[in-house]
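Just below sit the structures, each encoded as structure tokens.
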Structure P
């Protein structure tokens, strides 16, 4: 399956599901009207094609399905960071970084020995 990743003026980056499909597309578009140049690396599934505006290849590329960019959402980031934020070592490092060596160590000790157990039993 062919999907375009990005389409700029005179350039299109195409993504293929396999390297063999990319090679088949390269053989098939040999001599196609409007194609000015093709760039690709040997074992990648992407292809950069330079073409003339208004040509048949331009029409072809505009009608290929666009591949959306996958991004992390807020829930994904929270899932990966929640275990790190609850770790006592991370809490100690943060309190030392913000409050300094003496005050950070004292506040971490008081919070972890007195405040947190008290709040856990009361709530």
Structure Q
């Protein structure tokens, strides 16, 4: 069974009800107002903002290094671990996250002490 069938993408209103959608829009608008720098950094930070509720902060820190997370947090004016759920509804579609959970030591996988091939892949 494919991961997308096992962990289907939920309806947008379940992940981003109107109050949350307004909050996401506010964060994106504030970031755009304050931002000065490379356009692609802003674009990537807003992409992380939109996907964070779907995958959760654990997947985000699995696929991005600390420096990138800090950069995006600064651009968006948020703290990833406070702003997003620990695990989102499609977190297990992340190859690296699923393996880290199966191995039983998430933080060693994040730090690289346990090597996980394709840890940044999101699979169908």
For which of P, Q does helix-only ellipticity at 222 nm (-39500 (n - 2.57) for each DSSP H run of 4 or more, over all residues; to 500), calculated from the coordinates, equal -18000? Q
Computing distance in nm of label points 7 Å out along Cα→Cβ at positions 84 and 108 gives 1.7 for which of P, Q? P
By the measure relative contact order in percent (Cα under 8 Å, 6 or more apart), tell me the structure among P, Q with the highest figure. Q
Ranked on distance in nm of label points 7 Å out along Cα→Cβ at positions 28 and 60, which label among P, Q comes first with the largest value? Q
Assign the value 11, 26, 15, 9, 11, 16, 11, 2, calculated as P(r) over Cα pairs in 10 Å bins from 0, in percent, to the correct structure from P, Q. P
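Only the coordinates and a few stated rules stand behind these numbers; no lab work does. Note that the structure is predicted; figures quoted are calculated from it, not measured. Cβ atoms are built from the backbone, for glycine too; each structure is taken alone.
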